[in-house]
1. Given structures I, II, which gives the highest value for distance in nm of label points 7 Å out along Cα→Cβ at positions 45 and 141?
2. Assign the value 2.7, calculated as distance in nm of label points 7 Å out along Cα→Cβ at positions 37 and 53, to the correct structure from I, II.
3. For the read-out Cα extents along the principal axes in Å, for residues 29-92 alone, a value of 37, 23, 17 was computed from one structure; give its label from I, II.
4. Out of I, II, choose the structure whose coordinates give helix-only ellipticity at 222 nm (-39500 (n - 2.57) for each DSSP H run of 4 or more, over all residues; to 500) equal to -9500 when calculated.
5. Computing mean count of other Cβ atoms within 10 Å over residues 197-204 gives 13.2 for which of I, II?
6. Name the one structure among I, II that relative contact order in percent (Cα under 8 Å, 6 or more apart) of 29 was derived from.
Structure I
Amino acid sequence: MILSTHQPIFSPWLGFFYKMVYSDLLVLLDDAQFPRGTAWINRNRFKNHQGTLWITVPVWKKGKGLQKINEVKICYEGKWQAKHLRSLEMAYGNTPYWNDHCLFWEKIYTQKDPGLLNLNLQIIEYLKNSFMIHSPIKLSSPLKTTSTANERLIEICQKFKATTYLVQYEAKKYIQEELFSEAGIKVQYFRFHHPLYPQLWGDFISHLSAWDLLFNCGPQSQNILTQAGKKIT
């Protein structure tokens, strides 16, 4: 079984879903530490007439100290939800497939679930289904792993009886292959070559949230995504 891991980020980029396509199981590290500074866990990039559009979900940090991702709560003060929805509609309202998915965003921005993790999981599941990806998702927190770094990844693989750990090639310098080998687990790398596809608003911008592809290309998104990389044994 091929297993991969990732943090449960907000509205992930295409490389996140490419890795999921080629994994038999994706484990989201929801009990990893939430960064003190800016983080992909609660923000990501979209595109509008000015170029990059940042969408950031406000969360409670002051006085919280170190938090795990699954402990972070959303701050619902102010009117940021309506502003987000309006920004997305202005950016993508004229794309071919905005109307197919805007109701999901309206639902997201009318709920007040306090947990950031729950918000991110809803978005990830929706995008996963839209890309017709069938790989299951599990959370790391129920495993109650006690190790860290590479040892923790190996422990996760062992708990799910995975024989292969899939990781992006750029992370190779952080992987201690000898430890995986000693545990009987093969490390397999992949490269993700970001695809070009039709976008609104001028020159193409890569590495945006996967929503950008979905709004612009709809049912074609799955083929565009799966042809964007290759495995390296």
Structure II
Amino acid sequence: MKRMTVVAVTKMQSGVCIAGISESGNWVRPVREVGGALDISCLVTSARSPIRCFDTAEFDLVYPKPDPPHVEDWVANFPIGRVAHTLSEAERTAFLSEHADSSRLTLFDSFKCSLCLVQPENIDGLIFKRNPVSGKFEARLVFTAQGRQYVGDGNTRGIPCTDLKLRALGRRLLAEGQVKVYSKGLLDKSLGDRKVFLALGRTRLFEGRYWPMVIGFHIIPDYDAQINYDDL
């Protein structure tokens, strides 16, 4: 068993995903040897509680299985082991500050890795949307990091944000509406002196591309949102 501090618990197209940083400082994405994407049961620890961001937990990592650009993949056995520690607010600040890495963002942008952590200069927009016909919910983020604005691709503004906690917050804020957009000014006012860190990830190959996602949206001091695991 190896310990890893979780920085992303996220919804994927076909299931869920977990990613974190090991005690040696390496990024790890636990995957199954066979059977495709992780399902909800994989988020449950041996103590039958859901794993959360900033839990330092024991993972049964068997062997690395790099699949470029997903060079961080490790085949793992589930369930996740015990949570040895949950980082306090001060510990979160120190951990995120230590592991935010502009050089890794360069590797991420050139498809040489698929996970990184950044402290953006600006959060330029946050969009929550619900399709009135299908009921599908989306969260998207526009941000600036290392002088580059990440606005998304195609006709839809923003990078998809699959962080379970932010999605839960968005559902609450959206209420019965269909679209809610927070501009940069509104975010500045609401965040105040809070520090923001983003964990970024890339999808598996889809429509010929490895699409970027925001897989961890971390604010210090933190915000409150209750995740409904029956409606991610």
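What follows draws every value from the coordinates through simple rules; no lab data is involved. Note that the coordinates shown come from a computational prediction; the quantities given were computed from them, not determined experimentally. Cβ atoms are built from the backbone, for glycine too; each structure is taken alone.
1. That would be structure I.
2. It was calculated from structure I.
3. Source structure for this number: I.
4. I
5. Value 13.2 for mean count of other Cβ atoms within 10 Å over residues 197-204 corresponds to I out of I, II.
6. I
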